[in-house]
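Student: Following are the structures in question.
Taken together, the values in this text are just the output of simple stated rules run on the coordinates, not laboratory data. If you're wondering where the values come from, they're calculated on a predicted model, not measured in any experiment. Cβ atoms are built from the backbone, for glycine too; each structure is taken alone.
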Structure I
Amino acid sequence: MLEQYEHPLLQVALDFTDIEEAIRVMSTLRDLPIPIVEVGTPLIKAEGIRSVGIIKALARADALILADMKTADVGALETSMAARHGADIVTVLASSDDAVIEAAVTEGKKLNVDIIADTIGLQPDVIPRRVRELYNLGVNIINIHSGIDVQRKLGIKGTSFRALACRIKNDLSNVIISVSGGIKPEDIKEFTEACVDIVVIGSAITKAPDPHGAATYALDALSRIIRK
């Protein structure tokens, strides 16, 4: 599904724990052509899988809905659960057993759902090897991800992964790479020039004083790069 889109793309992450907050922000963004809307892990855990359907109903008809399940087991079951509630994309943990990855990929193909492997928790030096293994298992979309606790403790953010993204891209040109973790709209140019296909932005848009303005800024930055 994502292979059909012109890159780079913006993904807005709704990492709330209150569905009403997510609805409020999504309502302010619904007129914007945001390609990917992420129903974040905290929202799914707090409000349940139903939150995927609620956000899908609010988003533009042409937006892809990503359910950030971070699946570690029962890959087929969690993929089908998300798909039944309207998800177009589902995340699995890159560190999961190969059997979990294979089950998610197989179910995703049946349901026309893309599977993204999230590298959160993996050390950067092992990610290229794991990406090659994931690619051989049928995963061609990778999210290089620095989690919030790591950002706070070590100061490692998505902007730290530019060279790693290019290393992976040079090895596997067909792999679609997304990067997430503390990214701001003004970071977009350096990411898209560093082999990144999807820029994931969460609180820098959703918790900004003007979420609509912040998202518009990000989309405009991406549009200028696409036209080059």
Structure II
Amino acid sequence: MNLLDITIDDFDTIVISHNHPDHVGGFDRMNQKTFSLGNEQVDLKGKTVFTPMPMTYPGLSPICTTGPNIIGPGIATIGTIPRQLFLVGWIEEQALAVNVKGKGIVIIVGCGHQTVKKILERTRQLFSEPIYGIIGGLHYPVPDGRMFKFGLDVQPIVSTESLFKGISEEDVKADIERIKALNPKIVSLSAHDSSDEALDKFRTAFGTTYRELLVGDLIIIGE
């Protein structure tokens, strides 16, 4: 935020996708079921906060949105989709749906622990508008992730239900086909939890429809 010259006065709403340490400000915040924007919990008086599970924050009363909920004009959470993950346990994650006038729904995903299949199914159930695009983290640490601890490739291990059934290249291909079937006009995959190889597969599969996703960059939806 500092590098992008964004201050607390520049936003009025916060949406927490899921209670994992890299999304709420560390393991202490995760265990305490709270969050922070930095090392300290700064004053967020007047902000509206939507969380995927009951969470707290000093001076605020976050709204738990396990079900679909309107966030603001043209913006909604599709509600949480639960999943049991190996090692890290039960997780409930929500994604955002933005109704772009004259275009359709753009889905914004945090980590994609819900799986693309379930995210698309939920979105189609909720909205009559077409799905115009999908942006964010979809979790493809294939063939390798970006986090190694004690010589172990951590991301593939913690992102599946079983140690013996990890995410494969076939899973990536299947999800690409699921998204292609929507005939989207914009697809943008985050490198947060996906490998460079997975990003390349998306670039190749979607061509000019694919947009690079970088913090601070604007994604302009064309006419």
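Student: Of the structures labelled I, II, which one yields -13000 when helix-only ellipticity at 222 nm (-39500 (n - 2.57) for each DSSP H run of 4 or more, over all residues; to 500) is computed from its coordinates? Write down the numbers at each step before the final one.
Tutor: Numbers: I: -13000; II: -6000.
Going label by label, the one that fits is I.
Student: For mean projected area of the Cα convex hull in nm², find whichever of I, II sits highest and give me its label.
Tutor: Details: I: 11.2; II: 12.8.
Top value of mean projected area of the Cα convex hull in nm², among I, II, belongs to structure II.
Student: Then there is this: Any idea which of I, II comes out highest on FRET efficiency 1/(1 + (r/R0)^6) of positions 61 and 93 (r between Cβ atoms, R0 = 35 Å, to 0.05)?
Tutor: Numbers: I: 0.70; II: 0.95.
Evaluating FRET efficiency 1/(1 + (r/R0)^6) of positions 61 and 93 (r between Cβ atoms, R0 = 35 Å, to 0.05) on every structure, the highest lands on II.
Student: Out of I, II, choose the structure whose coordinates give distance in nm of label points 7 Å out along Cα→Cβ at positions 37 and 197 equal to 3.9 when calculated. Don't skip to the answer; put the middle values down first.
Tutor: Numbers: I: 2.3; II: 3.9.
For distance in nm of label points 7 Å out along Cα→Cβ at positions 37 and 197, the value 3.9 is produced by structure II.
Student: Given that relative contact order in percent (Cα under 8 Å, 6 or more apart), derived from a single structure, equals 20, which label among I, II identifies that structure? The partial results should precede the final answer.
Tutor: On the way: I: 20; II: 13.
Of the structures listed, the value fits I.
Student: While we're on this one: Going by distance in nm of label points 7 Å out along Cα→Cβ at positions 117 and 141, which of structures I, II comes out largest? Don't skip to the end; give the middle numbers.
Tutor: Numbers: I: 1.5; II: 2.1.
Going through I, II one by one, distance in nm of label points 7 Å out along Cα→Cβ at positions 117 and 141 is largest in II.
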